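What follows is a set of structures to go through.
Only the coordinates and a few stated rules stand behind these numbers; no lab work does. Quantities reported herein were computed from a predicted structural model and do not represent experimental measurements. Cβ atoms are built from the backbone, for glycine too; each structure is taken alone.
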Structure I
Amino acid sequence: MLKNLVIALTFLSRLPISFSYPEDFEIRVKKAPSYFTLVGYLPGSIYFLTAIWAENIVLRVLGIAVGYYLFDLFHFDGLLDMIDGLLNQSDKERRLQIMAKGNVGPFAVFYGTLYVIAFYNLFFYLKPIDFIYASVFARYSMTVLINISKPAKSTGLGALFFPSFKLNWLIALLFSTPLLYFNILKFSISALVSFLTAFLVKIVASKKIDGITGDVIGGTALLTQLFNLFCMLGTG
């Protein structure tokens, strides 16, 4: 279990972890998505503290910067590549090339900027605990997406998780259940948003590139995070 969690951390964070790859790494990496929600508690805690001190602009910017540097910057890069690739009016191969190159196009600049503005301002309107729900279930949506999708190509980061371990989604959900203690409604909304976002991305990605990539997996996390935070606005 611990090795699988460490593998999940190496994929989803920039934490300075000393790790030697086990001989059965290829098997363990397919089970790593079971632990994605556990990883989500870490950035969620950073944003939780940031929200507590949100009135201080220096601490707010610092908190977001730390959270992104250690955890969300990977996913933000994936979100930008996913936006540019999936919104491009071309064939599958061209879209995959755009996502692989990682050059930031106009779609990514515009929608990426809107994302950052929205995320920054949500700290003024939400409770600190909301950011833990959003971060945990952002990672859960990645697990669900992997379980219901297929890889768009046989190589790359995303392909490492396939064929996926079928119980990943259930184990990851169990790791999120401590959040039931704080607010059942917010837990239910977050779980529903995670499922819906994963299914929506799966449908769009299947149509556009015939599967998912590492960029799509990471981008899905940030989409879910933002959608969850917007939904939290009505929960009080």
Structure II
Amino acid sequence: MVQQQNVWQALCSRIRQSADNCGRNADDIALLAVSKQFPPEHIRRIYAFGQRRFGENYVQEARQKKNALSDIRDISWTLIGTLQKNKARIAAEIFDMVETIDDLTLALRLSDARSPEKAPLDILIQVNISEERQKSGVPAQDALALAHAVCDLPRLRWRGFMGISENHDDPTRQYAQFMRLRECFDRAVAENLAPNVLSMGMSADLDAAIRAGSTEVRIGSALFGARNY
């Protein structure tokens, strides 16, 4: 457990150093711990170090973990995987945020399914910043129109954008793709949509993402270790 705590602390230090390198305040950058494929006891350990936000890719897996950790009240659960429309009702029930909306129909289903007794479901729009055909996400030129539409839905709260860069080790290329998302964010600010979340950056491209303005980095294996699929 001590070794894992050292890993978590080193990751937090890396985020602070990356922010310092580009003149940003590290307090403006949240760490989302990607816990997919790791059992509840792993989450419990990371939670004990001070981590509160966890990201999951699969709805059923997340529901099982949330039930197993029901004694912990202040974990925030975020869906970062592709959401199938037939899972929208369950997702609206168990998650605090969904980061992968690229379709208005899906957003409508989430809004309809979210209980009025719960706080509005936080939503990010996923943008295909790498323009790869196999990647999910709305094209950058359509992101603002979808944001306006989602802002009108009653049980959702639109917070900003999420994007995934191309799997490439060139930081210049990574940065250019992240700046496409930053431009969407800046246009939304100019149109008074008041976004406050720009989710981009993982272990391999964290520095480029922070330099481009990321407010949330999504880290999994570098925090939990290698996954056993």
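At a glance:
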quantity	calculated
Of the structures I, II, the one that 3.2 was derived from, the read-out being distance in nm of label points 7 Å out along Cα→Cβ at positions 139 and 171	II
Answer label among I, II for the case where mean count of other Cβ atoms within 10 Å over residues 51-58, calculated from the coordinates, equals 13.4	I
Of the structures I, II, the one that 44, 19, 13 was derived from, the read-out being Cα extents along the principal axes in Å, for residues 59-114 alone	I
Of the structures I, II, the one that 16.6 was derived from, the read-out being mean count of other Cβ atoms within 10 Å over residues 11-18	II
Source structure (of I, II) for FRET efficiency 1/(1 + (r/R0)^6) of positions 83 and 147 (r between Cβ atoms, R0 = 25 Å, to 0.05), computed value 0.90	II
Comparison of I, II by relative contact order in percent (Cα under 8 Å, 6 or more apart) - largest value held by	I
Origin of the derived value 35, 21, 7 (Cα extents along the principal axes in Å, for residues 163-202 alone; candidates I, II)	I
Source structure (of I, II) for helix-only ellipticity at 222 nm (-39500 (n - 2.57) for each DSSP H run of 4 or more, over all residues; to 500), computed value -22500	I
